[in-house]
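Derivation of every value follows stated rules applied to the coordinates shown; laboratory data play no part. Worth saying up front: this structure is predicted, and the values here are computed from it rather than measured.
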Structure 1
């Protein structure tokens, strides 16, 4: 059974031409943490998702996979 993809962080970073390393620098986080979020191994907190959305200048809902095609 495939693991559910809860966040779309990796997709949004690719769409914006940004890297996990760049985001890690913006957030003051370890690059490995960003990698785990991008691969859906772990999830950022809601507060962190809001901060990421602000940094990427997008609606936070774009970072969450609601299971529907957009």
Structure 2
């Protein structure tokens, strides 16, 4: 599991995907989310603006990313 440090209290899912390097552009992040490719804490997440907090775990393509 990769730990991704976020400086703010909350970060939106699409912004996190760009910050962590999962997606290179917002349109790519939007595609992954709408396609059902992203899991948040074990559940498929389709809300692009979903607010994430420290401790949340995002999964994509067999990789896990924990917000710290």
Of the structures 1, 2, the one that -7000 was derived from, the read-out being helix-only ellipticity at 222 nm (-39500 (n - 2.57) for each DSSP H run of 4 or more, over all residues; to 500): 2
Among 1, 2, structure where log10 I(q)/I(0) by the Debye sum over Cα atoms at q = 0.20 Å⁻¹ as derived comes to -0.69: 2
